[in-house]
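Colleague: The next part holds the structures, each set out as structure tokens.
What follows is calculated from the coordinates using simple rules that are stated; it is not laboratory data. Quick caveat, the model's predicted, so the values are computed rather than measured. Cβ atoms are built from the backbone, for glycine too; each structure is taken alone.
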Structure 1
Amino acid sequence: MELNPYATYLNGYDPIPVLTSTSERLHALTANLSGAQINTPPAPGKWSICNIVTHLADCELVFAFRLRQTLAVRPDQPHAIIQPFDQDAWAQRYAVYHIEPALALFQAMRNWNLLFLATVSQDDRHRPTTHPERGTMTLWTIVETMAGHDINHLQQLDRLTAQPA
């Protein structure tokens, strides 16, 4: 497994503008949709728009912890090992979630993470951490993964919201 499976989405661009604009894009894409459009999967076994936004909120929680865990290791200690998770296992509970709180959580956590990232130095960007499935990476790889992940799901939402109701 590659260190950043979403690198092609980011395509070498600065991740911070992507991270900064995603919340607004999510609100714009979902603002005028009906409940049926938001909650109906496009095909059996596929995620609905609400499921995708809920997944983004879940991931933002995970990314928040990974970023902080990476920088919280004392200099005299080995680097952190970040915890992978099974997104499909988490998604099994998505039926109880609604889009409004998912959007609110994503926006709050993303703003919180952007404030945290504003404190990151050049040395911090190179701080190593290990993902058990992907290998040893840097804090900045996590940031780039976040942005690429955003782009991937925003493209999905673009396609889903472009379909007629």
Structure 2
Amino acid sequence: MEGEALENAWFADRYRTLPPVAEEQLRLASHAYSDDARAEMHLTLAKAVAPNHPVVQVGEYRYYFYKNRLPEALRVAETCLRTVATELKIPCNWQEMTPSQANFRSDEAAHRFYLFVLKAYAYLLLRLNRLVEGAIAAEKLLELDPDNKVGGQLLLDVLERIGKDDYDD
């Protein structure tokens, strides 16, 4: 859910619908980043104002990710996947997704955002040493994005290299 997702049109459209109070709370959370209690209070207030808003979810995700609080970031990524799936009218469970349910090969912004969130989710699973689950999520990502536009193959490549020396094939 890094830079690419923040640049896509779907996300930009959602940003325009963010209530000003929630936007202010996200801004205050970013300024209070070093003070966990204050930052989390502002994130909670942003969620109270806009509970299912993807901009708030991405703000919360980034906070936890950069704090290296990966279990919390994973929880937020799961929530964000469900939020985007609901909007796309596709299964909320990413494991039930098939390429025929949505045109993820297109450059349609909402689909690309979904793929970026799924990539972040798979990455977090791998970082949390949930390797089997991470591999399944990365494989699903490549099933939905066979052209590898969002770079999901890299996750599987890293997974394949675990335990190998640089000179192993």
Structure 3
Amino acid sequence: MAKVFLICGKICSGKTVYAKRLCREKGAALLSVDEIMLALFGQYAGERHDEYTEKVQKYLFQKSVELVRNHISVVLDWGFWTREGRSAARQFYERQGIDAEFHGIRISGALWQKRVEQRNRAVAAGEAEAYLIDENLAAKFEKLFEEPEDGEIDVWVRD
């Protein structure tokens, strides 16, 4: 039976690498907010970035329902940084009668910093389609991210 896998973790924690691996293992489709945002706007969507992100997320929620109802599992790769967002996603799928499973990524601060540096080098060299993470962006996401409690996550992934 098809289901939805929701990937929760900080920016640059390895969510996309994990999500792609999970897609291969489960024969699932990957739905990524960053992929769409980068394709449409590149690195900078300006002051309306958060508004556009919210619209893309709503679209992908609806698309995920369509795919699951057509017997295709889905991996949602966009972080689910807040408790409210995780709860709303879980409730959305419960209302649809769709099985949803949260996978949480936890990494050490040292490994996170190393991954940020690696990503920034790859983006600067044109070797990666991802957001460049400067100090301001890192601080913004650090402030937004609410560490999930164990009861919120079905499967923990630790690096």
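Colleague: So distance in nm of label points 7 Å out along Cα→Cβ at positions 47 and 127, computed for just one structure, reads 2.7; which one of 1, 2, 3 is that? Let's see the in-between values first.
Modeller: On the way: 1: 2.7; 2: 1.8; 3: 3.7.
Clearly, the read-out refers to 1.
Colleague: Matching task: 37 is the computed value of relative contact order in percent (Cα under 8 Å, 6 or more apart). Pick the structure from 1, 2, 3.
Modeller: The read-out comes from structure 3.
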